[in-house]
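Just so it is clear, none of the values below were taken in a lab; they were calculated from the coordinates. Predicted model only: the values in this text are computed from it and were never measured. Cβ atoms are built from the backbone, for glycine too; each structure is taken alone.
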Structure P
Amino acid sequence: MADTKPPGWLKTALELGPILGFFAAYLWLKGHVFSIGGTDYEGFIVVTAGFIPVFLLSMGLLWRLTGHLSKMQVVTAVLIVVFGGLSVWFNDPRFFKMKPTIIYLLFGGALGLGLMRGRSYLQYVMDGVMPLTHAGWMLLTRRLMIFFLILAVLNELIWRTQSEETWVYFKTFGLTAAIFIFFMTQGKLFQDHSLTESDSD
């Protein structure tokens, strides 16, 4: 399948649409209890059950349009199926709430492992997007590793100490905003360590 580049709005819609859909469905169904097969399920569980196929469909369409998925998207999809499925199977929302923690620990751990070996695994994923010097990649990788570990701890604190609704707001908007702000604050790094076309030749 040849790689293509879909319109920016469509790619964004496929990536963010399922998350926003989850948020909207949760607000609609929170507080409701559904009896299915003689078992009562809270709205959160029902929304989680619907989110899994919607997310997979979205990733499938994205793969169909672009010809590839990033490693991060693949890992995220697997963890959503596993932890979302466990939440539905055991009728326990804690599994799904732990999913961001596991994702950030995996990514942070992988970046840390690469740093211990003197490599930036982040560079392998994003080299074509942001051409940086080796020192720049190592510095960005170190910062992102710490950032991912902080997000993992923060997610644990939020879902264990706050209400379910607070966690949903945090998951939908807080984590997305945090990642956006992180990269926005790396402007000086990108400026100091960016490679020009002549440097990369």
Structure Q
Amino acid sequence: MPGRAAPSYWSRLAGTYDEEADHGLRPADVREAWRKRMVEWLPDARSDVADLGCGTGSLSLLAAELGHRVTGVDFADAMIERAQEKAYDAGVKVRFVVGDAATPPLVPGSIDVVLVRHVLWALPDPAAAVVRWYDALRPGGRFVLVEGSWSTGAGLESGAVVDLLAPHAGDVVAERLDDPALWGEEIDDERYVVRAVRT
């Protein structure tokens, strides 16, 4: 597993991070594609959602706009500052905190959904992180892990993520995310979501 870039590296990227279509969700069709997926992945009832490694908070804002109570966690100060600005501008309430996605500052048994996008693959010990996320979930809570195995050689194959979740969750399902609308372009690598329910 490659080493993870330091928080200072990600803070330096915060100002331009949202220029990628799937980061900032600025194009209307990209935003709508992610909104539809979030409706599918998150509970119908108002729930406590933790967006771990939230970056500039694009998915956090979508979840909050759908009526959920959202905590966004990222270890880069500037990413959190940008996320807070976006939430303020949108008139959306989200609790953003500086913290490590691998060891999030969450009370055990306090969360209904652990939402992660393109973070697990970069953690120094993904298996240990999954255990901590499991501890944060209430019984019956959901894992929603969006990951990929990219043409650069980085990432995790979907089977590896399924294997990480299997000891801790039931109803583990992997689904490819190859709709270009999600990414703002055609893709030629493996992008997917793995969903599961805490046992």
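Mean count of other Cβ atoms within 10 Å over residues 60-67 was computed and gave 21.0; which structure, P, Q, did it come from? The value was obtained from structure Q.
One of P, Q was used to compute log10 I(q)/I(0) by the Debye sum over Cα atoms at q = 0.09, 0.13, 0.16, 0.19 Å⁻¹, and the answer was -0.29, -0.64, -1.04, -1.59. Which one was it? It must be structure Q, since only it matches.
Quick check for you: by FRET efficiency 1/(1 + (r/R0)^6) of positions 20 and 172 (r between Cβ atoms, R0 = 35 Å, to 0.05), which of P, Q is greatest? Numbers along the way, then the final one.
Working: P: 1.00; Q: 0.75.
When FRET efficiency 1/(1 + (r/R0)^6) of positions 20 and 172 (r between Cβ atoms, R0 = 35 Å, to 0.05) is computed for each of P, Q, structure P gives the biggest number.
Quick check: -10000 is what I get for helix-only ellipticity at 222 nm (-39500 (n - 2.57) for each DSSP H run of 4 or more, over all residues; to 500), calculated from one of P, Q. Which structure matches? Derived from Q, not from the others.
Among candidates P, Q, the computation of FRET efficiency 1/(1 + (r/R0)^6) of positions 28 and 188 (r between Cβ atoms, R0 = 41 Å, to 0.05) that gave 0.45 used structure P.
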